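In structure tokens below, several structures.
Values in this text are rule-based calculations from the coordinates and carry no lab data. Just so it is clear, the structure is predicted and the values come from calculations on it, not from any experiment. Cβ atoms are built from the backbone, for glycine too; each structure is taken alone.
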Structure I
Amino acid sequence: MALTRDDVVDAAVDLLAEVGLEGLSLRRLARKLGVSAPTLYWHVADKRTLLDHVAERLLADQWRSAPPLAPGEDWAAWLRERALSQYRALVTHRDAALVVAGNRPTDDALPAVEATMATLVGAGLGPREAFLTLMSVGHFVIGSAVEYHAERARAAEASPVPHGGHDAAAHPTLAAVATAMGPPDGARHEDVVRHGLDLMIDGLRARLADPAR
């Protein structure tokens, strides 16, 4: 059976999980597929193009779990859920945030990007403001996912410092924060993401309601 681009992308996703972004190369991917490296260039022009397709594959579940805006649905709730879905996808897959951070949409992804932009414009944003909003939310989500993975790597390498382990008398506010937050885990990190998204969306709502716009 002839090799397809989907075969190449699927194998690249599997290899990413095995060796991480640093270990992913076209030569290594070709060996995994049992073909010569030049064969891959029939399907992807270079590694960056491959990573663009890998990024879209990693986020495929996000698009399915956050469907287009339904009639009567609140655009802000829709945007928030899409952002959370993207965050969850990025923390699920190894190095996914680093792959997505540099990607550009392929032709296959443009209809979804168009629909997202159209939703924000339909909410009252101008095209430029809609684009800046989409990029700002995306950068926040990607950065949050990078931080999540960095915290997990740190926890695996260093001796943990328990919450509340500092002098509570000298740092009473920090002690209160430690008590309120509880032990560090993935759920707590998503609370930070939710809070940040709420701040961004509340600010966007206020901007849209400003009669001076």
Structure II
Amino acid sequence: MQDWYPKKLVVGVQGTTGTYEFMKTVFGREQPFRYAEFGIYMADTARNVCQLFPECELHLFDFNDAVQRAETKLSAYPNKISYFGNTQKFNDSYNWSLMKLIRQYEGAPIYDYCFLDGAHTVAVDALNYFLCDKLLKVGGYMDFDDYEWRLRGSSLDPTKIPAIGDQYTDEQIDAFQVKMIVDDLVRTDHRYQEVVRNKVFQKVA
């Protein structure tokens, strides 16, 4: 199924300020590092990262239409930006692009910061976490958006987007799936240390 995803989401025009404000505390303005963002939507978080860190290299992942918007919006910035788009087919996602990157870099860690702000579901983002972990350097950061978000009551509520009812059970629609990933996968991994409550974790081993 194509083009089921809503065109408009409830997202602030400055993106996720908590992400780039935290990044200012751990990266210097002229410091080179590599940042990956999953679920860029209008690319406003990425735009702020570009402005704040001119030496940062960005890898941006989302549906093809969001990637095309970002290429236009971010064209003025001299940063090295790589774009990874995927279709809206139910079993396609940015995880396919990550698998190809793992093969390309032969499993070597390449990221200093991963911002997971995509599907917000266990089906997609549990695997996203494990693939990002594979590519995240020791000392790098894993950042999760919307800890208390769920499908029910969101822009993806099945009453608004009927395709959601085809993809998920009622239990899954009502579950706080980002919270599940953070609590049951990240917090239980001794290699990660929480640095911003319910949001940012540093890979320490």
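For FRET efficiency 1/(1 + (r/R0)^6) of positions 3 and 107 (r between Cβ atoms, R0 = 25 Å, to 0.05), which of I, II scores largest?
Structure I comes out on top.
Which one of I, II has helix-only ellipticity at 222 nm (-39500 (n - 2.57) for each DSSP H run of 4 or more, over all residues; to 500), as calculated from the coordinates, equal to -9500?
Structure of origin is II.
For which of the structures I, II does the calculation of mean projected area of the Cα convex hull in nm², for residues 123-194 alone return 5.2?
Attributed to the structure labelled II.
Between I, II, which one scores greatest on percent of Cα pairs over 28 Å apart?
I
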